[in-house]
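> These are the structures in question, set out in turn.
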Structure I
Amino acid sequence: MIYDFLIVGGGIAGVSAAARLSSLGSVLVVETEDHLAFHASGRSAAMYEPHYGPAPVVALSEASGDALRAADVLSPRGLLLLGGADDQEGFEAEEKSFGMERISVAEARAIVPILSAEAVQRAAFANDAWDIDTDRLVQSFARTARDQGAEIVTGAAATAIRRDEGVWTVTTRKGEMRARTLVNAAGAWVDVVAKMAGVRPLGFTPLRRSMARIPAPGGLDVASWPMLFGAGEAWYAKPDAGALIVSPAEEDLAEPHDAWADDMVLAEGLARYEEMVTEPVERLLASWAGLRTFAPDRLPVFGRDPTMPDFVWFAGQGGYGFQSAPANAALLADLLGGQPVAVAASIAEAVSANRFG
């Protein structure tokens with residue numbers, strides 16, 4: 001069978017694309033791992049903060065809000081921004097970009113009682129931040145895609161790609177798959193897939209971000225705590241299944257691989273977190289890392305390759321993929337279906353693959 005669209009990658013990008021493109025034609029998704037959302041999509045901080053990111057990402061995140069609410073994948077969390085004595089500039093920039101309300105340190109400590117009254121010099125709060133049930137969202141997109149006839153094949157790593165007479169053939173561990181249009185949604189591996197297909201890579205950069213799960217500080221009930229965000233994105237923390245996850249928020253250059261946490265980087269990030277609280281970190285319950293992948297200008301890349309129109313980029317969603325997924329996929333479907341785009345034309349232009357022409 002020759003499909004209309006073959007999507008390489010089964011993370012949030014690939015499954016959301018499948019859900020929308022399956023209304024335009026036949027769709028096949030091939031995923032290297034044995035289950036969907038294994039790499040970056042399975043290691044997300046899982047937050048919907050629509051003001052987080054550059055302006056085009058913010059617009060796509062805001063445009064995704066209704067769909068995320070309709071999918072019933074959001075639950076209230078809130079965001080508490082914290083600054084120390086030397087953090088004023090970064091604190092004020094983030095306070096403004098997130099549209100937060102300044103609160104006193106005493107008010108912040110009433111919300112999160114482990115905050116240090118000496119180290120925390122300023123605080124701001126926003127209600128408009130929610131946890132995302134990422135697994136439920138991935139499965140919702142996958143179910144929609146399958147209901148519309150799409151096929152999803154896991155454990156099917158692509159080993160070769162060729163194009164003959166307008167048809168792409170992807171050789172996988174489960175055989176050869178063919179399609180008229182190839183959609184590259186391979187996360188950290190998007191440039192690898194492009195090279196395999198004979199298409200010019202665009203210079204995507206995978207950046208490692210580590211995470212640790214620690215016991216609830218002081219044995220407290222953390223379920224109602226907001227996400228904590230160190231000014232300048234020096235660290236962040238949020239409740240997770242009765243514990244706390246803490247990240248150094250690093251962006252360390254990495255090759256595409258099954259990432260793991262760097263112990264030294266993790267220790268440094270935990271130390272920055274500890275500076276702002278009264279409870280030391282005495283042990284880790286678990287640690288892991290994921291790769292957040294960015295184009296050179298740190299904006300997503302959507303649409304047909306300017307030199308190979310039946311090769312489509314759906315890549316570079318960085319750390320914003322879940323919170324902008326519905327609008328991202330809708331924009332891709334509009335572009336490939338030749339429909340007027342639902343977002344502002346300037347947003348579509350900002351993330352268009354044509355900017356690399």
Structure II
Amino acid sequence: MIKNKFFLIIISGILTFSYAQEMFQTVKPEEATLVKTDSSKQFCNVCGMHLTKFYKTNHVTEFKNGHKEQYCSIHCQAKIHNDFSDKIKKIEVVDTNSLKLIDSKTAYYVVGSSRKGTMSAVSKYAFSSKDEALKFQKEFGGEIHTFEETLQIAKDSIKNDLDMVDKKRIPMAKKGKKIYETLCNKNVSKEFNSVGEAKQYIIDNNTCQKLDPKMQQAVSIYLFNPLLAADKSKMIDVPKNAKCPVCGMFVSKYPKWVAKIEVSNGHEHYFDGVKDMMKFYLNPVKFEHNHKKTDITKLIVTDYYSLNSIDGTKAFYVIGSNIYGPMGEELIPFEKETQAKDFLNNHFGKKILKFEDIKENILY
């Protein structure tokens with residue numbers, strides 16, 4: 001327990017340092033208007049970032065069913081707008097000067113000023129009047145746009161912005177992995193659609209020992225995208241155009257589940273899970289390939305926890321758990337039997353199989 005406390009203090013100190021400098025977007029808690037009432041009141045439901053720290057770029061969405069959500073930026077607002085535009089009744093934005101919520105449709109946005117952006121390389125700040133926007137523009141640069149124009153700019157840059165954010169999240173994800181493995185109950189049996197969703201889950205379910213908000217953010221980033229904390233050099237490298245010969249899906253979309261077969265003539269087959277790999281291995285003719293088992297030189301699978309590539313013939317596989325892969329129920333591989341046993345107990349698995357125990361009838 002003493003070791004855990006010491007670890008918590010060290011990690012907390014590291015994470016606190018990164019937030020030490022106050023940002024332009026930050027306001028005092030008493031100056032911020034927060035509209036949510038549940039456990040996510042303090043943070044953005046998309047990216048998980050603290051709403052008061054990024055308050056000057058906050059957006060509030062009222063949905064047609066009366067529910068309200070608050071986002072740290074128009075970047076996160078744009079992600080929601082892409083999926084739920086038909087369910088949105090009204091969007092408000094924080095006026096940079098008064099700090100009050102104003103109707104986004106009447107706001108004037110200064111896009112691309114020298115002030116730092118939130119979740120985007122291109123900053124976007126809103127003002128209640130054109131005169132205030134012009135004054136800000138004169139001092140910090142940028143262009144003046146309407147809400148609709150600014151929203152479209154945000155939508156167009158989502159992919160590039162996410163790539164930038166993911167690069168910045170890598171060290172946080174690695175810290176989050178260490179915190180999760182040390183201070184949390186590792187019985188999380190779901191995948192998350194956003195960092196904010198992961199953060200609310202660990203709060204509502206008491207998944208971790210008491211963590212400060214920065215540590216919660218690190219753990220949430222890791223749970224949302226464990227790939228950020230993985231050593232890419234130890235993972236299976238999948239060509240972008242590789243299709244699973246069993247189900248036809250593009251394998252690179254599912255890096256956490258990749259399996260691979262190497263054939264003696266140098267040919268390689270990639271699969272979006274062990275289940276499809278074993279279907280092919282046990283009966284390649286069924287999938288219009290004439291390989292014999294003696295032609296196969298390697299079977300490689302992805303360890304569930306580390307995401308490292310491991311020898312598929314030496315792995316331990318859990319079947320019947322509550323964790324599903326791209327093709328539903330899956331044989332989930334582990335390098336060590338102790339890890340497989342822990343996973344089986346935590347995720348209601350039915351059985352642990354060795355490679356030679358996998359028969360064709362259980363795959364269907």
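> Say we calculate relative contact order in percent (Cα under 8 Å, 6 or more apart) for every structure; which of I, II gives the highest result?
Looking at the calculated values, the largest one is I.
> Please state which of the structures I, II yields 174 when volume of the Cα convex hull per residue in Å³, for residues 83-282 alone is computed from it.
I
> So Cα Rg over 2.2 N^0.38 Å, computed for just one structure, reads 1.02; which one of I, II is that?
Matching structure: I.
> Given a computed value of 0.45 for FRET efficiency 1/(1 + (r/R0)^6) of positions 147 and 291 (r between Cβ atoms, R0 = 30 Å, to 0.05), which structure among I, II does it belong to?
Clearly, the read-out refers to I.
> Have a look at I, II and say which one yields -0.86, -0.99, -1.10 for log10 I(q)/I(0) by the Debye sum over Cα atoms at q = 0.24, 0.26, 0.28 Å⁻¹, for residues 115-154 alone, as calculated.
Answer for the origin of the read-out: II.
> In addition: Which structure, out of I, II, was FRET efficiency 1/(1 + (r/R0)^6) of positions 75 and 195 (r between Cβ atoms, R0 = 25 Å, to 0.05) calculated from, if the result is 0.05?
Derived from the structure labelled I.
> State the single structure among I, II that was used to calculate distance in nm of label points 7 Å out along Cα→Cβ at positions 27 and 315, giving 2.0.
Computing distance in nm of label points 7 Å out along Cα→Cβ at positions 27 and 315 on every structure in I, II gives 2.0 only for I.
> Computing distance in nm of label points 7 Å out along Cα→Cβ at positions 107 and 171 for each of I, II, which one ends up highest?
Checked I, II; max of distance in nm of label points 7 Å out along Cα→Cβ at positions 107 and 171 sits with I.
> Can you spot which of I, II the value 0.10 was calculated from, given it is FRET efficiency 1/(1 + (r/R0)^6) of positions 123 and 179 (r between Cβ atoms, R0 = 35 Å, to 0.05)?
Among I, II, the structure yielding 0.10 for FRET efficiency 1/(1 + (r/R0)^6) of positions 123 and 179 (r between Cβ atoms, R0 = 35 Å, to 0.05) is I.
> Going by distance in nm of label points 7 Å out along Cα→Cβ at positions 91 and 163, which of structures I, II comes out largest?
The structure with the largest value is I.
Values in this text are rule-based calculations from the coordinates and carry no lab data. Computed from a predicted structure; not experimentally measured. Cβ atoms are built from the backbone, for glycine too; each structure is taken alone.
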